[in-house]
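In the part that follows, the structures are each spelled out as structure tokens.
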Structure 1
Amino acid sequence: MSVDIATVAKIAALARLKVSDAELAAMVPELNGILAWVEQLGEVDVSSAEPMTAVIENHLRLREDVINADPLTGGGKRDAVLANAPAAEHGFFGVPKVIE
């Protein structure tokens, strides 16, 4: 696959980038080089490689899911927190309505 100046201009427009004609002409060989490299990666035999989610094997450390109702270290502070809110409604932060 190769790109031309029109394709680079369309990509720049989609990315909302203002690019001069000279910059467009300079980007064409760069993008073609990147695409050639990606196509070269597609030729690598990975049939013996197992899929993985990360390079380093990770194990999640799980904790018990409990509600901490201790007023010194956890929950139970809704009224104190909402006292700082500019507008509190029905136990929640009130925010302006945003409709476009």
Structure 2
Amino acid sequence: MPKIIFEINYNIYPEKRDEYLKAIKEIKKNINGSDNNRYSVFESKKLPNNFTEIFHCDSEEELDSIDDNQSDETKELIQSLFEHYIKDSKVVYSTKYEV
């Protein structure tokens, strides 16, 4: 079964960067602290304030259960990202399969 990477890419408001970094640190702690989740967040070197969240999954089932396995606190933090930090609420999702 191929491994899967699920990516979420967006830009944040520059003036909210410090708040965003605190929020994403808490999200990372919550997601990586449960089950066998592998979750990372990266910033583009060429595009400041452009971030990509990456979920590493071993199967379609694991990918499909990402939302179901999040705590209420994590869901609230993620909702806060969309409401307060993500520029114009524009998000690009992509799913990539290992070859």
Structure 3
Amino acid sequence: MPKKRESRGRRKGDKGRVRMIQCDNCGRLVPEDKAICVTRYYSPVDPQLAAELEKKGAVISRYPVTKCYCISCAIHYGLAKIRPEEERKPRVSLI
């Protein structure tokens, strides 16, 4: 059976087997290299208060929060896009 992608949709390379992680949105188990992980910075201080404090010279720390999503949730949140048919790799039949 022909394969759709050379990488089979993963970033595993030659590793063999990778651990499974849970999607932070729906809880689905996905391989770690197939999941789409996003790191965003989170500040525990209210944004309006933080702006005022920064004007006065205070340094407010922000913490990185990494969330991993399955492909379905990543598409739903707009983190991964489905390419239009014109931009996809053309199919070549061997018959």
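Could you figure out which one of 1, 2, 3 the value 37, 13, 7 for semi-axes √(5λ) of the Cα gyration tensor in Å, for residues 8-55 alone was computed from? Comparing all candidates, it corresponds to 3.
With helix-only ellipticity at 222 nm (-39500 (n - 2.57) for each DSSP H run of 4 or more, over all residues; to 500) coming out at -9000, pick the structure among 1, 2, 3 it was computed from.
On the way: 1: -11500; 2: -9000; 3: -4000.
Label of the source structure: 2.
Look at relative contact order in percent (Cα under 8 Å, 6 or more apart) for each of 1, 2, 3: the largest one is in 2.
Computed from the coordinates by the stated procedures, all read-outs in this text should not be read as laboratory data. Source: prediction; values computed, not measured.
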